[in-house]
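Just so you know, all these numbers are worked out from the coordinates, no wet-lab data involved. Keep in mind that this is a model prediction, so the values were computed, not measured. Cβ atoms are built from the backbone, for glycine too; each structure is taken alone.
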Structure 1
Amino acid sequence: MTSKRTFNPAAFLLALLAGWVQRRQQRLIDYLIEENRVLRAKHGKRRLRFHDAERARLARAGMALGRNLLSQFANLATPDTILRWHRQIVAAKWTFQRKRTGRPRVMEEIERLIVKMARANPGWGYDRLQGAVANLGHRVSASTVAAVLARNGIPPASRRRTTWPQFIKAHKATLAAADFFTVEVWTLRGLRTIYVPFAIRLATRRVETLGITPHPDPVFMVQIARSMTSETSPVFQGVTHLLIDRDAKYTEHFRDLLQDSGIQVVRTPPKCPQANGVAERFVGTARRETLNRLIFSGIGSLNRALRQFVDFHYVHERNHQGLGNRIIEPEQGIGTVAGEIKRQDTLGGLLKYYYRAVA
């Protein structure tokens with residue numbers, strides 16, 4: 001007697017669905033393998049370098065596949081390499097840090113203090129730093145100071161150089177900076193480029209324009225040098241150093257005249273405008289607040305605008321962040337709360353200043 005096999009529609013549909021899912025998964029795997037091979041080929045024969053976290057991810061996933069499957073699908077690293085990474089992860093789990101022997105390291109806060117002092121004072125040697133730290137209640141030896149500096153990549157005092165910010169800060173009280181800015185002016189001959197040299201005192205932010213010319217030739221630069229060294233200059237009284245860039249307009253004769261008058265010329269590094277940042281900041285301020293907002297018809301109009309901005313508004317009305325947001329030479333009544341609030345317009349209202357009228 002033969003038994004008939006009954007047809008089960010549900011089982012048939014499940015079998016079809018399982019086969020479809022399996023084929024779809026296989027196509028996805030085939031695509032990822034090809035994509036991985038293409039990326040590996042584009043990378044070339046260069047050796048791939050992985051971080052520890054990346055090695056750990058590949059090692060865990062590769063261990064779950066086994067060597068046979070890895071030999072078929074792994075492209076980024078060989079199966080032996082991936083399995084070796086897994087063994088290293090397992091071995092690292094049982095490692096422990098051994099206790100350090102010998103003299104313990106200096107406390108971290110003392111080390112930070114030594115490094116901070118050394119960087120702020122390039123001329124301080126080991127003994128000088130040892131004494132400075134002792135003044136603050138920390139007893140360390142000179143050899144400890146030397147070890148701390150070596151550990152942080154700081155050379156001995158004989159090979160330590162003064163940084164540019166340290167030089168600026170040390171000479172700020174007697175330091176001035178000079179530079180040029182250009183302005184396009186309409187004349188009877190058309191649009192011309194006018195050069196305006198200026199000097200700025202770093203400590204007070206006081207600015208002096210030194211002339212206006214379309215041709216800053218050596219003769220003009222000699223006149224500027226003489227005006228810088230005159231006793232009536234509001235910027236150069238007591239100045240010992242002058243910052244300038246390496247523009248060819250600053251001729252050797254120009255620099256010699258300043259040197260002979262007792263002003264040491266310091267030239268900024270090549271292609272480094274930030275080294276003369278205070279002067280560059282003034283140029284940006286003058287352009288944003290005045291020069292880029294006016295059309296000049298003749299040198300006379302430019303001269304009048306510069307006088308009103310530099311000699312009046314910049315000195316008596318404008319707050320300066322470099323001076324703690326103060327005014328260079330404030331008028332009477334600044335900061336009071338009594339009196340009527342009024343507004344002072346300069347350059348036809350282009351520049352505005354609010355103040356209280358003193359009774």
Structure 2
Amino acid sequence: MVNQDRLVQSFLELVQINSLTKKERAMADYLKERLAALGLSVSEDQAGESIGGNAGNVIGVLEGQQDKQAFLFSAHMDRVAPGENIKPVVEGDIIKSSGDTILASDDCAGIAAILEMLQIIKDNNLSHGRIEVVFTIAEEGGLNGAKGLDLENLQAKLGIVLDSTGAAGIVINQAPAQDEIIAKIHGRAAHAGVEPEKGINAIVTAAKAISKMKIGRLDAETTANIGTITGGKATNIVPDYVEIHGEVRSLVEEKLVKATEAIVNAFIETAGTENARVEMEVNRLYSAYHIKKDHILLQLVKKAGAAINLPIQLQPTGGGSDANIFNAKGIATVNLAVGNEEVHTVNEYIKISELVKTTALAVKIVELA
């Protein structure tokens with residue numbers, strides 16, 4: 001029942017709406033109109049205010065039969081840079097950008113699939129339970145929209161996020177927790193050419209600490225990274241301050257804690273050896289989730305896949321998504337692949353046929369709930 005031409009046209013319209021993180025106003029207004037036209041009651045929350053954004057999460061509710069499962073469907077409105085003035089190019093089964101921007105299929109593909117799902121339900125008068133749609137802000141770089149979402153007016157205990165790369169039928173049922181690690185190293189400034197002996201080099205201290213760390217893939221379930229380092233004023237000054245940002249992710253809580261502690265200890269011990277001072281900050285950005293194979297949600301997804309001859313592949317991931325936050329808030333949620341590849345790059349593309357299959361899967365999940 002998926003109208004491919006309508007789905008593609010919707011996708012093309014969405015990617016051409018500028019919607020960088022914290023600048024989702026135009027997208028939010030567009031989606032509020034689309035949802036209202038589909039018969040949903042629509043609201044917008046205040047989640048953007050606390051992060052300096054110009055829009056909040058857009059929430060739509062379509063009432064349904066009481067004897068069927070209530071479901072949350074979600075995708076995010078924001079995108080990474082370079083993501084403005086996108087010019088999509090359609091070549092057969094492929095949609096890509098013109099090459100100087102991303103395509104923003106992450107996550108306009110998820111939005112387009114949800115809108116088409118709702119249109120199909122309306123056009124065919126399909127029976128369904130209560131459908132709650134949440135289009136989040138500021139997913140990129142912190143999942144901030146989902147974190148700020150108030151569940152007071154939502155009832156669903158089962159959820160579907162449409163925001164994963166890969167072929168239709170891939171279902172992310174396990175994702176890691178993530179710790180953010182910030183180290184602020186204080187040394188002592190001195191003239192680098194005249195009296196360097198009087199200085200304590202904060203950058204050298206950081207480098208020695210990092211050299212002691214295990215970085216990259218630690219095991220099949222755990223990764224660690226040092227992402228940014230900022231400090232120093234000039235080449236003729238021994239740098240007295242440097243700030244380092246890193247992260248650890250793991251599917252297993254014990255491994256996450258151990259890896260985080262190892263990085264923190266490396267900074268503390270090295271600062272002591274170098275007579276520097278270090279301030280450490282560790283923030284849990286989101287919790288892990290694991291929806292087991294026999295969970296009612298996955299049983300329903302598998303049943304829906306079988307009904308449309310789409311094989312379902314359960315996979316873990318090393319990345320976080322709004323699904324992490326919804327699970328932490330008590331809504332059992334998995335993340336569906338939408339058919340895109342090479343996201344966050346100017347080489348990003350999506351296969352139309354895969355987006356069609358994902359949309360059909362979403363429709364069938366609603367029907368069978």
Working back from 37.0, 132 (Rg and Dmax of the Cα atoms in Å, computed), options 1, 2, answer is structure 1
Quick check on the output: 0.05 is FRET efficiency 1/(1 + (r/R0)^6) of positions 91 and 163 (r between Cβ atoms, R0 = 30 Å, to 0.05), derived from one of 1, 2. Which one produced it? 1
Of the structures labelled 1, 2, one was used to calculate FRET efficiency 1/(1 + (r/R0)^6) of positions 243 and 291 (r between Cβ atoms, R0 = 30 Å, to 0.05), giving 0.20. Name it. 2
Answer label among 1, 2 for the case where Cα extents along the principal axes in Å, for residues 259-346 alone, calculated from the coordinates, equals 51, 36, 27: 1
Out of 1, 2, which structure matches -10000 when helix-only ellipticity at 222 nm (-39500 (n - 2.57) for each DSSP H run of 4 or more, over all residues; to 500) is calculated? 2
Ranked by distance in nm of label points 7 Å out along Cα→Cβ at positions 83 and 339, the structure on top of 1, 2 with the greatest value is 1
Relative contact order in percent (Cα under 8 Å, 6 or more apart) derived as 9 - corresponding label from 1, 2: 1
Comparing FRET efficiency 1/(1 + (r/R0)^6) of positions 11 and 123 (r between Cβ atoms, R0 = 35 Å, to 0.05) across 1, 2, which structure shows the greatest value? 2
